[in-house]
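Listed below are the structures to be examined.
The numbers here are math on the coordinates, done by the rules we state, and not lab data. If you're wondering where the values come from, they're calculated on a predicted model, not measured in any experiment. Cβ atoms are built from the backbone, for glycine too; each structure is taken alone.
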Structure P
Amino acid sequence: MTDMEVNISKKITTGKSNEFILNAEFKCGNEMIVLFGPTGAGKTLTLNCIAGLERPDTGYIRVNNTVYYDSGTDINVSPQKRKVGYLFQNYALLPHLTVEENILFGLHSKKDMKDAKGLEQMLDTFEIHGLLERYP
């Protein structure tokens with residue numbers, strides 16, 4: 001069974017004559033996979049496309065029989081609805097939000113998180129109770 005199927009292309013132009021073309025194609029089941037290659041090979045760009053943070057120019061992304069992106073049918077599911085966990089290379093805090101607001105930002109329901117005590121667990125784990133009202 002294929003859990004994820006990616007076949008995408010994206011062209012990025014930087015400057016007058018610098019051009020990068022990403023062509024990524026792979027299928028995987030429920031196993032762990034690794035994207036590896038030299039700096040600038042397109043590893044992060046590929047992950048950004050899967051997560052919905054970048055839009056490929058052509059191709060498709062399917063996860064568990066759900067189409068996340070398909071240029072042929074103009075499907076492009078929003079990043080929030082893709083439910084893809086992503087740990088950024090560089091921290092991605094929103095400077096205009098408090099620590100608490102940053103923690104809650106990506107959640108679908110702040111009320112559910114507080115009711116489930118998930119926020120409390122996170123605060124305990126990282127020992128940051130006193131930082132909730134601060135800004136990054």
Structure Q
Amino acid sequence: MNRRLTTWGVIAFGVLIVLLNTLFVVEQRQQAIVVRFGEPVRVINAPGENAPGLKIKAPFLENVIKLDKRNLKLEADQEEVIAADQERLVVDAFVRYRISNPLQYYRTLRDERTANDRIERLLNSSLRQIL
């Protein structure tokens with residue numbers, strides 16, 4: 001009897017682990033990319049879609065990368081810039097952006113930190129050109 005109970009306990013634990021690695025939730029404010037071995041397989045709840053909720057993936061083979069669907073904000077550090085007329089200006093800038101194509105975003109940038117670094121470099125060079 002005790003051995004049978006242990007066996008059923010191990011089976012139940014294994015089923016629970018597989019189930020937890022199969023199901024995932026995509027919230028209304030998120031979009032998700034299902035990735036198998038580093039390659040994107042499908043996009044869930046992309047802009048223009050309304051498909052949040054409980055979703056299924058292949059356990060242990062696929063990973064889920066969740067991205068924010070809302071407007072994102074990047075604040076650059078205050079920077080002192082010398083304008084064309086030799087005036088010193090303290091510039092405080094920010095950028096608002098939205099991920100409109102999650103697949104292209106994943107393929108070119110991979111994560112939010114890389115995106116923020118690239119946007120900040122573009123922002124700084126643009127500010128220097130303008131001023």
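Points worth noting:
- Which entry (P, Q) yields the derived value -12000 for helix-only ellipticity at 222 nm (-39500 (n - 2.57) for each DSSP H run of 4 or more, over all residues; to 500): Q
- At a computed 4.2 (distance in nm of label points 7 Å out along Cα→Cβ at positions 5 and 45), which of P, Q: Q
- At a computed 2.1 (distance in nm of label points 7 Å out along Cα→Cβ at positions 13 and 37), which of P, Q: P
- Cα extents along the principal axes in Å, for residues 29-92 alone from the coordinates reads 33, 25, 25; which among P, Q: P
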